[in-house]
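J.: Pasting the structures in now, so scroll down.
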Structure 1
Amino acid sequence: MRKIFFIALIMFNISTLLEAHPFPTDEKLYEYCDKIDSKLQKELKNFPNELTKDEKNNLKKETVSEYPTIVTFKKGEYLYVYSKNLKDLQGIYKVNSKGEPDGAYKEFLSKNKFTVGYYGKNGFEGYLRQYEDGKLIGICSAYAGKLEGIRKIYYPNGKLREEFRYFDGLENGKGTLYHKNGKIGAIQNFKDGVLHGELIEYYENGNIKIKGFFKDGKENGVFEEYDKNGKLTRKVTYKEGTWTNISE
């Protein structure tokens with residue numbers, strides 16, 4: 001899920017508000033997100049569609065110097081963001097009287113793919129959801145403008161594709177990727193957004209493909225590579241991301 005450019009667009013600098021979440025457990029974080037989500041779902045019931053051709057012709061159009069490829073329209077409580085040629089809707093955001101994000105928003109990555117979320121006083125929070133062709137393909141909790149807790153990405157058939165944990169906006173702890181058949185494709189470990197710890201990749205039949213360790217985002221130590229039948233094919237030794245020896 002990409003970051004929302006709208007923050008800079010309306011000069012709402014949330015960087016001064018960001019803070020690590022204060023919740024002692026995941027359960028408390030999710031309780032908070034559930035409350036925000038109730039507000040989001042209520043607002044989505046009356047959320048507007050994109051502007052009609054007549055509305056785009058009649059409403060005041062504004063440009064933003066920081067983003068020369070977009071234009072904006074204000075209608076009621078909502079700000080609409082379009083590409084400069086007015087063909088592509090990029091986002092609809094509920095704003096307050098100061099023009100700051102305040103409530104539900106939708107950001108469009110394409111005609112069939114969009115992200116839905118909620119802006120509170122400290123930035124986007126609650127649950128960020130991403131949809132494609134009407135199906136949920138991703139969800140993550142957030143607090144004060146940062147991803148927090150578990151992020152899940154799904155295949156179009158609804159099966160889990162990725163599951164990663166975030167803290168303070170960065171990947172931390174174990175992350176798991178899955179093959180389309182539901183079997184684990186890889187287990188990774190992160191520290192402050194970079195690979196750190198053991199990495200294991202698997203073939204679709206469940207056998208190990210690669211096994212090794214990372215330290216501060218770089219390969220470190222011996223990486224073992226296997227064929228689909230589980231036979232060790234070679235070992236590669238790394239030091240701070242640079243291989244130093246290969247044995248086959």
Structure 2
Amino acid sequence: MTFEVLQRIPGREGGSKALCLGGGSICADTLPELLGLGCSIAVLDRDPSCAVATSCYRAGSTEELWQGDRPSLLLGDAVKNAVEVLRRWKVDLLVPCIPGHAAGRLLMAWGAGRLQPRGSPHMLDELKGILAGQGSATMDPFSGTVIASLNTSDRSCPLGCDQEGPCPLTGSPRGLRMDMVLGEMFERLGIRALVVRPVRVGVFGAITAGHLEGMRALLDDLEGVHAVALATSCSCHAIANTFRVC
């Protein structure tokens with residue numbers, strides 16, 4: 001399946017809002033693409049000298065975001081501030097530009113103490129079994145974050161790969177689709193889960209308003225739910241977290 005390249009904001013003729021979690025190099029590379037889509041942009045970063053600082057005006061609070069012609073920068077913890085921003089504003093695109101699984105960190109923050117990261121060796125073994133001979137999966141022993149990839153070589157995947165046709169590294173057809181592998185695995189394990197397949201803005205991924213609604217829906221009516229899972233995945237790579245419901 002081709003990686004969808006975003007060329008317009010669905011359902012919006014103008015005034016669309018993009019939120020960048022982090023103001024580092026990914027944000028700097030994505031900013032021109034977002035501006036080309038006609039987005040008003042807000043950036044959340046704790047560093048006043050981040051890579052996009054000189055391109056932004058400094059907002060003093062969430063109320064002052066998206067107020068001028070230039071991108072806005074709000075200083076502070078990106079995930080903590082994102083919770084407040086997304087409560088106050090309708091955001092069309094969220095661009096993860098911070099280390100780790102940004103969507104997983106946001107979901108845990110939305111959970112307001114009800115979600116605890118839970119590494120699942122059983123899930124990891126299940127995933128390794130599915131990927132045997134075609135990919136790899138590892139788990140961070142502290143956060144429980146799972147990283148999976150169909151690229152088992154020592155070469156980096158080319159930026160901008162459309163994931164259509166043979167793999168540009170191996171020349172071979174892809175035998176699996178990582179997003180489908182994860183979705184089917186979570187269903188088989190009986191875990192309430194969402195697999196987010198980002199749209200591509202430039203050469204990086206972005207989470208849509210629909211994805212954000214799906215993430216919120218994971219937290220609906222948690223009575224009797226023991227665990228939820230969230231993965232961000234393209235056809236070849238994924239990052240995922242499983243959370244215990246407290």
Structure 3
Amino acid sequence: MRRLILADLHSNLEALNAVLKDAADQYDEIVCCGDVAGYGGSPNEVIEWSRANCKTIVRGNHDRACGKDGNLLDFNERAGAAVIWTRDSLKAANCEWLSALPPGPLVFDDYELAHGSPLDEDEYLIVSYDVAPLSGVIMRPVCFVGHTHVQSAWEWNRGGLRQLPVPRKERERVIELAPDRMYLINPGSVGQPRDHDPRAGYAIWDTAHRTLKLRRVEYDIKSAQERIRAAGLHPWLADRLAFGR
């Protein structure tokens with residue numbers, strides 16, 4: 001099985017299309033770590049694609065906020081304004097779908113899926129100190145998370161926890177998944193990267209060959225920015241896309 005792993009699409013249709021083109025014919029099903037909504041200027045288009053194509057998906061905090069019963073607690077002014085605009089822009093069926101998304105973690109035979117962390121869907125796993133307590137919590141060999149918008153990977157082995165390298169200037173890093181180890185993987189953000197690399201991030205997991213490819217791909221940032229500005233959202237939400245912040 002080859003799975004395309006996505007996270008934090010954030011209504012960025014241009015970034016999503018670039019990822020799909022880059023990954024074409026290299027996956028059998030799609031898994032999403034949440035936050036398809038919020039921030040960007042194409043919420044209905046990205047949600048409708050997600051509804052039609054994601055085999056498995058958990059809700060993110062922006063999905064929860066943009067749903068019919070969401071609130072703006074813990075959202076800053078810029079993010080909160082984008083949530084309100086998204087709610088007002090959503091088709092009824094798309095709002096219902098967002099509201100029905102399950103919280104993580106979702107546990108399957110060979111992997112588990114969460115937005116922030118298996119312990120707390122709103123937790124940020126940024127550095128090894130954050131990840132270390134999960135060694136007795138993760139129940140499957142591979143756990144996928146999102147939320148930080150930072151592409152990252154960790155491995156538990158007999159020597160403890162270590163952080164694995166991810167793409168920097170290069171396009172791809174391949175991780176060989178050892179059968180006697182456990183992994184926590186953040187595929188990176190499709191729609192709003194925050195690791196000072198503006199390229200969209202994603203991953204492809206090949207279970208037969210036990211490989212995980214972490215990838216970055218350039219996309220039409222200018223068009224994504226124009227959609228945000230045309231929606232009347234805060235200019236910083238457009239500007240930040242060019243810097244990966």
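J.: Here Cα extents along the principal axes in Å, for residues 76-187 alone has been calculated and equals 48, 31, 19, so which of 1, 2, 3 was it run on?
T.: Working through the options, I get structure 1.
J.: Which structure, out of 1, 2, 3, was semi-axes √(5λ) of the Cα gyration tensor in Å calculated from, if the result is 30, 23, 16?
T.: The read-out comes from structure 2.
J.: Assuming 55 is percent of Cα pairs over 18 Å apart, for residues 84-139 alone as calculated from a single structure, say which of 1, 2, 3 it is.
T.: Only structure 2 yields this read-out.
No lab work stands behind these numbers, since they all come straight from the coordinates. From a predicted model like this one, the values you see are computed outputs, not experimental measurements.
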